[in-house]
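In the part that follows, the structures are each spelled out as structure tokens.
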Structure I
Amino acid sequence: MAAKKYLTTLNTRPFLYEESKQVAALLHQGKTYDEIAEKIAQENVFQLTSKDRANRFYSEIQKRLEELDIYLFNQFLATDTQTSKGILFYALLKKDQLLYEWMREVVWDKFLVLDWQLSREETEAFFEQKSLQNKTVANWTPETKSLLMDSYHRLLHEVGMAYTEENEIQLQRLAVNYDTRNYLIERKETDIVEVVLGELID
């Protein structure tokens, strides 16, 4: 299987939690992706000034939701907010290889040793290392890398895995509900689930 490409999607299409819930609710009502695309175009569901941006948001949301099986899709709609965000984060990690590697190699490692502070310098070091290992990352401009680092840190806040205290990023584990947690552990990819839960799974 070919390795996934490294992406800068999060620079322009961030976590999109509320928008993803809107699309998921329409799917749950029985609408097709094509019908939803038409509705978004005609009714400006996302309340954006640019139709092109709305289309790009929708295309990305569709890709993320397609990573969920029926159980996780239903839980995404019905469960508490933190668990729901964790489910969308799981979908995002499945489709964004570089984000997954950053979470695994930087953030998850910190969870394991109970180091709850994340610095910009640590994320910069990660990108520097990837630039040495991967031509795609090496060819990104400094501005692109900086924006992506900002996006990664902002994502942690949006997911609920970080908060800012005295200008420092403080990490925290997600409180995923019991049933969803067990389902992820028993049925899904251990490497990704460990990142979502912030712990080592036996």
Structure II
Amino acid sequence: MALVQIENATKSFMGTRVLDEVSITMDAGDRIAMMGPNGAGKTTLVRAMLGFYRIESGSIRVGGFDPMKQRVKVLENVSFIPQTPPPVRLSLDELLRFVERSSGTEREAIIAEAARMDLDVQGHLRKPFFKLSGGMKQKLLIAIALSKKSDLLVFDEPTANLDPKGREQFYQLLTEIDSQTATLFITHRLDEIEALVNREITMDLGKVVNDARL
């Protein structure tokens, strides 16, 4: 069974079709770079996969589950890094406690992963997440995602807030991901991740216009 099965998914906003009968299959070990201009439908597709949006027709299954009807099951085995970190008002200590309880991910693993990107979590435990710099937020979200050991990692422009050293550290961590973990990068920086992917998907005007294995 495919890890992700998307068949003829359609979604419109304000009368504009942003997903136009999209069909994509992802298997364990797929490392996909998803590209396309702004408005191509990339982020909408990912949000539909995670149960944020309900599609109007077609079907989406992640790990065999319907993201709208069985969202908790879907999110158990998916890690998602958004392009813009959410305005979480919890302190880092509270956020780590929440992640531990909701996903079973150990705090120590997150702190260790963050340290590999030069983020000192221990020194900021009382600070609210939303008061961190953009780079610090992104590093912590990456550390949480990688520590969770999910079947599918989804990154929406994950290096947008990272400096060159932070991007280099992040890509080094990605080389150590289990070979059976599927990874989906929404990116405009193909040159940076080309060595990490084995498949390229291009979207435009809500359609998949290219799907090539490397």
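Each reported figure results from applying straightforward, stated rules to the coordinates on display, with no laboratory input. What you see is a predicted model, and the numbers here were worked out from it, not measured in a lab. Cβ atoms are built from the backbone, for glycine too; each structure is taken alone.
Assign the value -8500, calculated as helix-only ellipticity at 222 nm (-39500 (n - 2.57) for each DSSP H run of 4 or more, over all residues; to 500), to the correct structure from I, II. Write out the running numbers ahead of the final one.
On the way: I: -19000; II: -8500.
That value comes from structure II.
I, II: which one has Cα extents along the principal axes in Å, as calculated, at 48, 36, 34? Mind showing how you got there, number by number?
Values: I: 45, 43, 41; II: 48, 36, 34.
Traced to structure II.
Given structures I, II, which gives the highest value for distance in nm of label points 7 Å out along Cα→Cβ at positions 17 and 41?
I
For relative contact order in percent (Cα under 8 Å, 6 or more apart), find whichever of I, II sits highest and give me its label.
That would be structure II.
Check the numbers for distance in nm of label points 7 Å out along Cα→Cβ at positions 137 and 177 across I, II and tell me which is largest.
Across I, II, distance in nm of label points 7 Å out along Cα→Cβ at positions 137 and 177 peaks for I.
Identify the structure, out of I, II, from whose coordinates distance in nm of label points 7 Å out along Cα→Cβ at positions 81 and 105 was calculated to give 3.4.
Numbers: I: 3.4; II: 1.1.
Attributed to the structure labelled I.
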